[in-house]
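S.K.: Below you'll find a set of structures to go through.
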Structure 1
Amino acid sequence: MKTGVCYYPEHWPQARWAEDAAHMQRIGLSHVRIGEFAWSRLEDANGQLTFDWLKEAIDVLHAHDLKVVLGTPTATPPRWMVDKYPDMLALDEHLQLRDFGSRRHYCFSHDGYLAECKRIVTHLAEAFGEHPAIVAWQTDNEYGCHETSISYSPHAHTAFRQWCAQKYTTIDALNSAWGNVFWSMEYDHFEHIGLPVGTVTESNPAHRLDYWRFSTDQICKFNKAQVDIIRQHAPGRDVLHNFMGNFVEFDHHLVSKDLDIATWDNYPLGFLTRDNQSVDDQQRYLRTGHPDGSAFHHDLYRGCCNGRWWIMEQQPGPVNWAPYNPSPLAGMVRLWGWEAFAHGAEVMSYFRWRQAPFAQEQTHTGLLLSNGDEDVAAHEIAQLNKELQLLSLDDKTLNVSADVAIVFSYEGIAVQDIQKPGGATFSALGFCQTLYSACRELGLDVDIVSPEAALDRYKLVLLCNSTIDDPSMAHKLEQCAASKTAPIIVLFPGTASRTCDYAIPDNLPPGHLQTLIDIRVVRSESLPPDHMSLASDELGQDCACSQWREQIVSTIEPRMHFTDGWGFHYSSNKVHYINALPMKIDLIELMEEIAEEASLRPHHLGSDLRTRKIGPYRLAFNFGNEPVDLFEALGSAFRLTPDTDLLVGNSQLNPAGVAVWLVE
């Protein structure tokens with residue numbers, strides 16, 4: 001793994017650039033991202049291109065043996081662009097204008113703005129496509145950030161009607177697919193189709209799902225237009241985009257099909273205080289980030305582009321945008337780097353080189369303070385780079401693999417988020433992360449894969465948000481189940497519960513998957529998060545569940561029963577259907593039992609210790625507030641004995657500590 005940084009030469013005097021480049025070199029950085037927010041400095045209102053300063057900056061970085069990632073500037077159209085196309089701005093769900101004055105102020109469906117983007121990208125690609133310093137190109141920046149992936153502008157409305165006409169051909173087909181006979185919602189013409197917002201009460205869920213799909217397609221179209229230009233003029237260079245964490249407003253798997261590398265922007269403390277609903281977790285991991293928060297996304301984005309992934313922006317200290325912005329525990333910047341290495345990152349790039357003394361991100365730390373002095377992260381990154389060199393990697397194959405796969409469906413999450421079958425506070429993404437965390441607490445390595453991925457090499461396959469009743473997924477799982485090395489397959493509430501047109505399957509959920517396991521879901525209920533339902537077996541074993549529960553009709557005897565007689569946990573021929581959401585501690589016990597059935601070796605790590613294998617190495621990380629005795633906590637289960645030579649770290653693993661050892 002290499003390390004890099006996001007740099008904004010346009011923010012600093014040109015006389016400083018060479019000094020900055022030399023300084024980057026000294027702490028071991030090798031990659032630098034530039035240019036993604038610089039359109040106003042690249043072109044003025046008269047169409048005058050000013051690329052000289054950018055060429056000078058790239059040349060300076062190249063002279064110091066730094067590899068450049070050049071970003072296209074389309075996330076920040078300049079003021080003159082908005083003056084030229086005042087209708088290019090997006091509208092939010094309340095039809096309020098997303099105006100100029102920050103960033104991402106455009107609608108993906110505006111053809112005029114798309115043409116301007118293609119034009120500036122063409123100029124940049126022609127000018128720098130074969131520059132020897134540039135190894136990769138980043139398209140735009142953080143698609144969808146600030147809730148901008150879905151626009152309700154007139155241009156989006158027109159494009160959506162055209163999208164519907166192309167998909168359904170006839171208005172009768174659309175009315176039938178959407179179930180518009182309900183409440184007399186039938187349309188006479190495609191031109192009559194409205195936006196799925198502003199209705200008196202809930203708008204049609206099928207309408208909303210198609211608008212989500214349409215919005216994803218618009219992002220794919222916008223991204224591909226840039227990718228095609230870059231590939232034409234910059235042969236041999238990787239093309240990538242920086243996705244965001246805890247973000248499911250469009251399908252990242254579909255966008256990634258046109259990319260070489262999926263990258264994402266990792267802010268563990270920002271995500272914890274902004275997105276984590278658990279007050280206990282926020283207090284416990286305030287300065288470390290949740291032990292599974294970053295790892296979940298590492299494995300998610302590793303599954304997007306055939307295993308190739310980077311972190312384009314890594315938190316180096318307090319950020320500026322979360323509700324609360326704590327400082328990382330000493331050593332965490334180093335730990336986050338090693339963690340990315342353990343999950344197979346090619347590059348870990350930090351945001352940003354130098355703290356900005358002006359505009360919106362003044363309180364967002366960098367590797368340098370705003371006056372140019374080194375901040376804490378610079379020292380930890382220098383240490384990380386030196387330690388990475390301790391590993392003899394020349395003759396090692398650093399493959400990252402796992403025996404457990406979580407099938408992750410962005411579309412399935414959209415289906416669950418639209419009508420919230422698990423209740424108002426249920427998070428489809430959050431449950432997937434909880435399931436991932438349960439596996440990790442058991443010491444299991446996990447792949448997070450798209451619905452299109454092959455599943456036959458895994459020992460355990462988990463479907464927690466595969467809501468669409470997809471015949472191709474059913475066929476794939478049937479083939480897996482029929483193989484000699486059939487994996488254990490686990491289905492959770494809502495699996496295959498809606499057709500692609502957002503209707504209940506004719507044969508009831510789980511639709512086509514009834515060929516795998518003989519069950520039918522006849523009722524689904526959601527409950528307040530503080531309400532607990534207890535399931536028990538004849539031996540007195542209990543499982544506490546909350547939020548979402550399904551009633552099952554089946555020839556299979558459930559393993560447990562709730563007090564009202566509903567069954568819980570149905571299994572047959574290596575297929576399990578978990579028809580309620582266990583509480584975290586009970587979910588861990590359930591997954592331990594199933595993992596053992598899959599011939600895995602689960603090992604309780606506790607809340608704070610995590611481990612991951614890459615190639616011949618295994619790594620351990622301490623996210624807790626107390627030291628951990630590794631020999632006691634991991635022992636022979638992870639090929640760690642008092643005689644093991646630790647390449648990095650100590651057997652007494654302190655908070656924010658990292659240990660690395662050979663297991664092959």
Structure 2
Amino acid sequence: MSYAIKNIRNICLLGHGGNGKTSLAESILFMTGATDRLGRVADGTTVSDFDSEEIRRKISIADSAMFCEYGGVKINIIDTPGYFDFAGEVAQALRVADAGIVVCSAKDGLNVGAEKAWKALTEAKKPRAIFISRSDEENANYDRAFSSLREKFGVSVCPMVAPIVENEKITGLIEIATRKAYQFDAKGKRGEIPVPESMQAELSKLYNTLAEGIAETSEELMDKYFGGEAFTQAEMSAALGEGLRDGSICPVFCGSALTFLGVSLLLDAIVSYFPTPHEGADPVNEAGPSAAVIYKTVSDQYGKFSLFKVVSGKITNDMTLINPRTGTSEKIGHIYVMQGKKNIEVNEISCGDLGAVSKLSDTKTGDTLCAASLNKALPGISYAAPCYAMAIAPKTKGQEDKIAMGLSRLSEEDLTFTYTNNAETHQLVISGAGDIHLDTLCSKLRNKFGVDVVLSPARVPYREKIRGKVKVQGRHKKQSGGHGQFGDVWIEFEPQSETEDLVFAESVFGGAVPKNFFPAVEKGLRESIQKGVLAGYPVVFLKATLVDGSYHPVDSSEMAFKTAASLAYKAGLPKANPVILEPIASLKVTIPDAYMGDIMSDLSKRRGNPMGMSAHDGMQIVEAEVPMAEMGSYAIDLRSMTQGRGSFTFAFVRYEETPAMIQQKIIEEAKALASGDED
């Protein structure tokens with residue numbers, strides 16, 4: 001099971017959900033003998049979609065690692081989800097893949113998933129190829145699909161394979177570089193056939209397109225191309241490999257995963273042209289001390305698996321490695337190669353290869369494990385910040401601890417969501433990439449940890465403040481046998497702008513209130529400001545000055561003065577023109593030009609205040625300040641408005657006074673919530 005680095009290829013499959021990535025992986029595994037039956041997404045029998053949620057939803061939720069052997073080369077395949085809520089899984093796959101294959105449909109051609117996959121590969125500096133799937137299905141149109149891709153991504157997109165269409169059916173494929181035509185049997189095995197006369201003109205056109213792309217790889221080939229000289233097969237093969245690896249050529253293949261059409265031609269190209277780990281973006285060192293980067297964690301009822309790529313030396317069982325992030329040692333016990341959910345135990349994982357290890361104690365996704373002599377962290381994995389938040393609660397009271405335990409376990413696998421217990425709003429808030437992401441996490445809590453949960457909008461943490469100045473008395477007098485209780489204060493309340501926190505001062509003359517009771521007065525006020533007089537939200541930017549009062553030598557106590565201060569607070573603040581403040585956040589939306597009008601109109605509906613716009617990398621960036629209360633569903637709405645092409649970041653900046661109409665609504669909602677709590 002140990003392979004030389006030149007005989008390893010690490011690829012990931014990317015693209016829009018439903019375009020056939022999982023089916024292509026399944027076809028490759030079956031054709032190469034890695035599996036003995038062809039699984040189907042519809043039946044829930046594929047190697048890569050093994051999670052119960054994936055089987056139920058019939059979509060990929062997490063990336064999964066598989067492998068096969070073809071032509072003496074081990075091909076590691078990472079199948080990634082196409083739904084945008086699971087983009088973090090794509091980031092993990094790209095961390096260790098040396099190249100990506102973007103899977104498109106011959107029915108759709110260019111789509112949002114293809115654009116996002118291309119962008120992700122570009123940012124990761126990874127070579128890419130395209131496989132146009134479902135080429136033999138009804139309403140499929142290879143020419144239209146190829147044209148849409150080339151128009152969007154430019155002349156680097158070069159055709160490698162073209163379908164032979166007769167009577168509106170694909171009867172075979174032509175390999176453009178060799179000008180050879182093939183038929184494929186039911187198991188994907190190919191046999192050479194003559195190129196049909198009807199295809200000669202189309203083949204010449206596609207060959208010229210490919211030759212043009214190849215000519216771009218070097219000045220020597222460019223001179224030859226413009227001189228009208230034909231390239232030799234060796235020149236074409238060398239240029240295709242070099243062009244793919246440096247990104248100047250993106251070869252396009254086509255076929256069908258379900259009928260194995262063209263899959264062997266894709267496999268030939270992976271072996272011949274795709275980069276080895278030596279030629280990938282990650283520097284690897286066969287002769288160096290052992291080092292691996294953890295790109296994924298799988299946690300289930302059987303334990304925890306950490307999936308890794310070896311980037312230096314090799315990993316063997318019974319090794320002890322250092323985690324530079326924590327400084328702790330990890331004993332490597334059993335090591336495996338992964339075939340979907342199936343783990344196959346091996347003795348070593350060689351440099352450049354992918355593997356897995358069980359039961360690491362203190363190592364997370366993105367961490368490095370290495371020999372003590374190296375003790376150096378490799379680059380980790382960057383994830384987009386979660387942008388869609390909801391409150392999560394158990395359907396049955398008393399199961400809050402089970403939710404917290406379940407979320408803690410799930411966060412070992414999925415680093416793209418966060419959860420926090422908001423003491424202010426008394427809600428457990430979970431934040432993720434979108435509604436499908438959170439719904440999937442809720443399903444996992446039910447299936448894996450036996451707790452049913454409900455999601456509800458997260459409450460907005462409003463604040464209250466006063467705009468006027470008022471002087472009020474707070475008098476607490478109680479006689480109940482023996483010592484009584486007496487405290488009397490006069491307090492001036494006024495707004496201040498120095499700090500959100502309470503500013504307490506005193507200017508008492510003549511000992512009207514003894515100094516030893518001042519801390520009690522302040523404590524009473526600090527406890528009171530946690531609950532405002534309008535809607536019960538904390539009061540900020542308040543100054544309270546103790547100016548007068550009286551005391552009783554026997555009945556006065558700290559508790560009495562604390563109570564008197566709270567009475568003054570309750571009496572004074574309603575008279576000081578109180579208002580509700582709402583949190584304002586800075587929004588930065590990145591969108592294609594075409595959606596600018598829709599975005600600006602939507603911002604206006606959300607009471608947004610545009611701050612400016614700029615162009616970057618073919619996209620428009622709109623900056624605005626928007627009340628957080630208006631942003632609850634923005635992740636879903638932006639996706640709908642831009643067909644998934646838009647993205648945004650959102651960060652709190654300050655509190656601002658709420659408009660009167662909105663304020664009244666907040667007060668009514670707070671009263672309804674309070675009465676509901678009482679019920």
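S.K.: When you work out distance in nm of label points 7 Å out along Cα→Cβ at positions 438 and 630 for each of the structures 1, 2, which one comes out largest? Spell out each step's value before the answer.
M.R.: On the way: 1: 3.0; 2: 2.0.
Largest calculated value belongs to 1.
S.K.: Quick check: 1.09 is what I get for Rg/Rh (Cα atoms, Kirkwood Rh), for residues 262-469 alone, calculated from one of 1, 2. Which structure matches?
M.R.: 2
S.K.: If percent of Cα pairs over 36 Å apart, for residues 134-485 alone is computed to be 51, which of 1, 2 is the source?
M.R.: Source structure: 2.
S.K.: Which structure, out of 1, 2, was mean count of other Cβ atoms within 10 Å over residues 286-293 derived from, given a value of 19.2?
M.R.: Working: 1: 23.1; 2: 19.2.
The read-out was computed on structure 2.
S.K.: One of 1, 2 was used to compute semi-axes √(5λ) of the Cα gyration tensor in Å, and the result was 63, 29, 22. Which label is that?
M.R.: Answer by label: 2.
S.K.: Hey, FRET efficiency 1/(1 + (r/R0)^6) of positions 62 and 230 (r between Cβ atoms, R0 = 41 Å, to 0.05) derived from one of 1, 2 reads 0.30; which structure?
M.R.: The value was obtained from structure 2.
S.K.: Quick one: distance in nm of label points 7 Å out along Cα→Cβ at positions 222 and 246 came out at 2.3 when computed from one of 1, 2, so which one is it?
M.R.: So the calculation was done on 1.
S.K.: While we're looking at this one, here's another question. If mean count of other Cβ atoms within 10 Å over residues 350-357 is computed to be 25.6, which of 1, 2 is the source?
M.R.: Going label by label, the one that fits is 2.
S.K.: When distance in nm of label points 7 Å out along Cα→Cβ at positions 182 and 398 is calculated, the result is 5.0; to which of the structures 1, 2 does this value belong?
M.R.: 1
Every number here is computed from the coordinates shown, using simple stated rules; none is lab data. Everything numeric here is computed off the predicted structure, so don't read it as measured data. Cβ atoms are built from the backbone, for glycine too; each structure is taken alone.
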